Structures are given as C-alpha cells and as structure tokens.
1. Supply the structure label, taken from I, II, corresponding to helix-only ellipticity at 222 nm (-39500 (n - 2.57) for each DSSP H run of 4 or more, over all residues; to 500) with the calculated value 0.
2. With volume of the Cα convex hull per residue in Å³ derived from the coordinates and found to be 161, which of I, II does the value describe?
3. Where is relative contact order in percent (Cα under 8 Å, 6 or more apart) largest, in which of I, II?
4. Work out the source of 4.2 here, i.e. which of I, II gives that when distance in nm of label points 7 Å out along Cα→Cβ at positions 34 and 66 is computed.
Structure I
Amino acid sequence: MIPKADGSGPEVLQIVDGAVAATDAKFHVCRAGEGVVQFNPSPVYDLSNFTPLDYYGAHYVEMDFTERYGTIVHDFLSDQEQ
C-alpha cells in the first residue's frame, strides 16, 4: 500500500509478485539456525495477535542484486485481476 500524498487514503493498493524481480544475485553471507518470529502493529495493519502455526527455523542472508519490476497479481483499487 502506498498512501496518497495528502494522506487521505491509498494511492496504490496492489499485491505484487516479486519472484522474478531480483537478478544478478551475489551472496556474501548465508546462515541458517534458530530465530524468533515477532509481529508488531503498523500504521496500516495490526498483526500483533498473528501467531504462526509452525516454525521451521530462520535464515540470515547478505547479498547484492539488481531489482527489476514485479508482476501485479491484483489491484484492489481497480478491483480487477491482472
């Protein structure tokens, strides 16, 4: 969600698939281990009561990549599937 400049509501409200957006990836650090899942409230949604059903560990990654454009899956403001 991207709000309007005057704060009167959303300007962009879309679900975007970014799976193919990252290219030229170069990994510097990649580690797996235990971690903590914590959800805090944000100005848009309060997910603090959201609790995961399963937890399979954590990953830490440092990398460089070129980010390209994603694909719009759903645009809520036009209410049409893309």
Structure II
Amino acid sequence: MTNAVLCSMVYYMDMIKKAIEDELKRRGWSRYRLAKELEKKMPARTVYAYLSDKKKSKRDISAERASIILNALGLKITR
C-alpha cells in the first residue's frame, strides 16, 4: 500500500468518525446510548475506544464495524 493510499484511508476514516460524532451530538445521544443501540452487534468497549478523545486510546475500526455504526445512526457514505 502506498503512502498516498494510506493517507487517503486515514482521511476518510476521520471523516466517518466526525460524522458519527456530529450525529450523536445532533440526537443528544451519549456514547453509552450508542453502545446500547449496538449491544448485540459489537462490544461497547469497541465503540468507546473508537470515539475516545484520548490520543493514546484512539483506535481505528474495521470498515464492517464502521458500517454497523453508520447504519444504526441512519448515515450513509456518499460521494
């Protein structure tokens, strides 16, 4: 994988994370509420770690898991 491809992927994952955070804020949902919505689809610790503000604990998630979160919030990735 080239550096350009890697940078592009990081950019889009950051955009997805921001869209999730913006939607949570719009709905007035906490991370806990989102984790409860996703209870049977992924561990709460995955949600918390992904959305954490701490640099040390920030982690990326798979496209599959990001898609699960987006679907739960009614968000879609479009061009």
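1. I
2. The structure behind it is I.
3. I
4. So the calculation was done on I.
FYI, it's all coordinate maths here, none of it is from the lab. Predicted model only: the values in this text are computed from it and were never measured. Cβ atoms are built from the backbone, for glycine too; each structure is taken alone.
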